[in-house]
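Right after this note come the structures.
Just so it is clear, none of the values below were taken in a lab; they were calculated from the coordinates. Since the model is a prediction, treat every value here as computed from it, not as a measurement.
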Structure I
Amino acid sequence: MRIRLPVRRLWDELRRRHVVRVVIYYAVFAWVVIQVGDVLLDAFGLDHLLRFLVAGVMAALPLVLALSWMFDITPTGVERTAPLASAAPEPFEAPSGSLAVLPFANLSRDPDNEYFSDGLAEEIRNQLACAPGLKVAARSSSVVFKGRTEDAREIGRRLNVAAILEGGVRKQADAVRISLQLVNTSDGYQVWSENYERRLEDIFRLQRDVAAAVTDIVAPLSGSAPAAVPGAAPHGFEAYNLYLRGRHYFHKRTETSLRRAVEYFEQAIGLDSDYALAHSGLSDAWILLSSRYYGNLPAEATVSKALPSARRAIDLAPALAEAHASLGLVWENKGDLEAAGQSLRQALQLNPRYTMALVWYGLVLVKQGHFREAAQRNLEALQLDPLSPIINVNVGFDALRRGDTGRAKSSFAAAVEIDPDFPVSHYGLARAHALVREFDTALREIGEAIRCAPGRAFYHAQRSLILLQTGDIETAARSVEEACDLSPDNPFDADLVVAHYMARGDPEALARIANGETGRRYNACQRAQALVALDNHEDARRLYETTTLNREQELMDLITDDWVWRLPHVINLAHLRMTAGDPRGAEELEQLLVDLDNIAQQGVSNPLARYWAASASLLLGRSSEARNLLSEARAVGWNHEWWEHLDWNLDGPSDH
């Protein structure tokens, strides 16, 4: 690159601060004011004042220049422009052939076209990511800089890239015009720029042209152009346009936006039934609407809708990484972890930099009990996409699982800083603060999660759990009722609902649950717990015996953080069998202790797991060991004295 002279540096800085553009606008404005003033003053016989008007317009120019130098008008309002001196970060060395595609500015008159400019940037990014030799920053990290004015060097440092591609899109009638520039992040100077204008029906050729041109500049030694995935592209612009709208709402990750995404993906498929990416997007949107993620739908219902779409996407484009990742997520929610892992590994083989495949593979590994490997996958995803809220959140939950509350808080706080309206970040902070008895802060953070996602029952139930730890049973009851109203059959808070009636001392409600006489669906184990609370141990044992309790699954549910609260069904059944003289009870408790110890040996620090170990040890008559385990549980965050008063297992072996 040629050496830049000081004059050129000044010129570039004037352009960065939009001073040149403001001078042009002001010149036009001043000319109009003087012309109109000349006519009006002459009409009133005040033409001798014209020189004062001209002088005033000229005198205002320095003020206008100063304001344009100091401030920018952005989509979020007027912001102070970062000065050149403060914007210069420490030197860094980014990987060769690395770049980020920033969201393109919407230059159309219609603000609703923002989805189009964002989507076009994402599609160009995806094509560049397919070029061998290029390292392309993930979408969620790049999108953090949407509408902001950070210096290119600061963006490069934060994303660890050597170049950034930025630009603006003007969509009008049946044409699109895109202005692009590639900026070197080592010095902040432009190395390439180009304007493209195409008819909308040529949008896919435009994407390929841009991707090929940028590849030639950034990685001239790679010798490869971006490779299109066979079967992934649509047959027409309208289907593509609807797909972009769907992805726009999908990325917002709220229940309302995901439902809109479903509508747009379905419309795109209606126009082009062979559009693989639209089928993949539809599958992902349905899954994320389940009660495990951002909605209130039962997991089975979302799986039944998502599975055909994921399979169709693979049939249409077998080499599309997104399609295999979609299928993997479906299998994970269906409980087929082996198939889920296989599909997600296939997705990563096709595109090792597809971060959502890494994230979803991490979920599978956690459910398989491979906690360390899951944490490593999440760290790999964080390296690829350091400004992704969900990846920072997952790293935070990994830290919580290890008992590293400080690291967890930092990760959750980073996610909040990136996107203050992402509810999972606030939920993570609430969990972390509750573990160290900072209940006021925990309640504030879960309140923020509810603000961001008021319709999600899971967060209302979590608020109830925190309130129970503070001893505020009545307020907790109101939160439970809100959760039940929002999602009457949500399985992830059903155990807490039973525990809530126990805490309130409501035998009538417990009897209705035990007899299956409520509007909410309770499984046999939850009904049996209600019978235990009513001291009807014989009927409780018979009810537990009607179902197959999978100890390994119960433990996985305990430590994978999906559930609000877990009732000790395995321990209850063992206790009931011991009471009935059945030797299987003691055997099951012995095996449970072995399993819990194995989990602890993997570095998992779970307060409820330690508490279960204390309960099992006490039932086996090992009082001293039980006391030690209960102390360990409290040391790592067991703050549920409310439950200790209700748990019949802490009374020791029963003889009635």
Structure II
Amino acid sequence: MAYFVTGATGFIGRHLVERLLEREGDIHVLVRAGSQERLNALVTGLGEAAAGRVKPVVGDLGEPRLGLSEEQIAALRAQIEHFFHLAAIYDMTARADVNERLNVVGTRNALDVAGALQAERLHHVSSVAAAGDYRGLFREDMFDEGQTLPSPYHRTKFESEKLVREQSPVPWRVYRPSIVVGHSQTGAMDKIDGPYYFFKAIQKARFALPEWVPLVGPELGYTNIVPVDFVAAALDYIAHQPGLDGQAFHLTNPKPMRVGESLNAFAKAAHAPQLAVRVDKRLTDALPKGTLSMLMKLPQVRDIRRTVLADFGIPEEVLEHMALRPQFDTRDTERALTGSGIAVPELETYAHRLWDYWERTLDPDLHKDRSFRHVINGRTVIITGASSGIGRATALKVAESGGIPLLVARGLEKLEALREEIEAKGGTAHVYSADLSNMDAIDAVVARILDEHPAVDFLVNNAGRSIRRSVKLSEDRFHDFERTMQLNYFGAIKMIMALLPHMRERGFGHIVNVSSIGVQTNPPRFSAYVASKGALDAWTRVVSSEVIGDGISFTTIHMQLVRTPMIAPTKLYDHFPTISPEEAGDLICEAMRTRPKEINTRLGTAGEILHALAPKVMDQILHVAYNVFPDSAASKGEKAPADAERASMEQLAMANIMKGVHW
């Protein structure tokens, strides 16, 4: 007994060869001259069992007779019992000509070779895509039912199977796998495909929201997922059973599941939020005919859709075909597998292995140079409030990574000391002293910067003022609100607006606004501070949509409590959990590296959600905090003894439960 396998180094092919090695006989595998290293790696990975038994046959799927010479064919003639044709392209995003060449022409060439070799049997791996958009149950004895074939991939899988049925010179069997994912025991997968395209969205949801937050999303329909080890095992077993020639077998899950259910299985494996409410597609289908299609043809809507999908790494073609319209009968397959113990495992039992393998091996972010140094090296970064705290820590990190920080603050002496420290470490920095609560001073410093530097790539709006004082104590201190707004809001947007023409002309610019977790959680006694940061947030949300087409983007960081000189007057904070200026600087560097829309904490996001769902409950919770954390001596204009504001157990407990919130 001997085998001939095309596509042996492919995903399903590798697992099939491993199964065939458990049987007797040599395995002859088609391999292109330039791909023998892949075959060598396969043989090495399969161990001693493959040595001497897996034999390369140099050829090419796209060439007549697979590019084999008469001598190669003569050497194998009448020896091949099973000819497995797996070589094809399984990619919804591939061009029509590529699908035609590899799926249709490749199958025609394989049939010619199977006949020339006088193989006893041809096993053709087709796909459920051959069923196209057939509505209803597609049986294994069905093929050409007048179904529509919505893409080049669907069409060429149908046409290649048709070639086998009508032109095969030897007895044939057809196998139609559904959506094939990684190994159910190891999670191993060779590429991003099928549901894997949605893993980045799941990962981002996990980073942004607590696992318990319920999500609402569309229900796209039904899908059918099988692991590669089931496909290979079923293919191997059925191929060796007698009396099954001229039949097709659905290597699919007998129990299809909703797309939303499958995504929830992966979200659960990732410890990410799940879709608690899924809007049935039939509701949108009930809209007047053509409504959605007309809407999607609008250029603005297309751009939004394209931007969202690109952010998650989801090709538009994949989204359109994620749901399978037909359902698939598997009775012939189940009868053929009787007694084998081979069955499709439930997705929930191995989804965690698929996720873990993807996150450790396939996540696109792992294979890109996304280091901060790569992004910032040689770039010019304006950092306001650079003389101390968060700004100082950020400037040091930028300079260490090859960036050029432009240090802006009032205190010239501290800025000069920081520049000397940066230069002593081999970096470069420039100093600009300015009062950022003075609009004329901002115009002057920006003009000077643009005169001395050919480009400004990043602006970090970090300079700010915080006031912790209840409204009751602020009734005769309206100037608190004016001066806080002057620096935190007017100063920040003046700085941005002064730089916008320059960034627009260059077609690039990224602005990082250091906001506060207080904007999300609304802690008492911070009405002046939170209002100023909230105004900056609102301004940014509006303007970002206007300038995104100019290549200008924003990141808002809702920063948690940081141990800086700004919080020093409130002695209560000496005992509270905070992050360091260096940790805050890391967040700013991350904002410049990845340029997300926002950087939030889970607690801050939860605060926003609770306020949206139950605002009165939120008021009651915050009122408890108002009573637990009194006004400080500094806010009253008093000087308290050093131990007078020692935190109570009640205060420490609440501060630790809601870590990072300004109380």
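So here's what we get for this one:
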{"read-out": "For helix-only ellipticity at 222 nm (-39500 (n - 2.57) for each DSSP H run of 4 or more, over all residues; to 500) computed as -20000, the structure of I, II it came from", "value": "I"}
{"read-out": "Parent structure of the calculated result 62, 28, 23, given that semi-axes √(5λ) of the Cα gyration tensor in Å is the read-out and I, II the choices", "value": "II"}
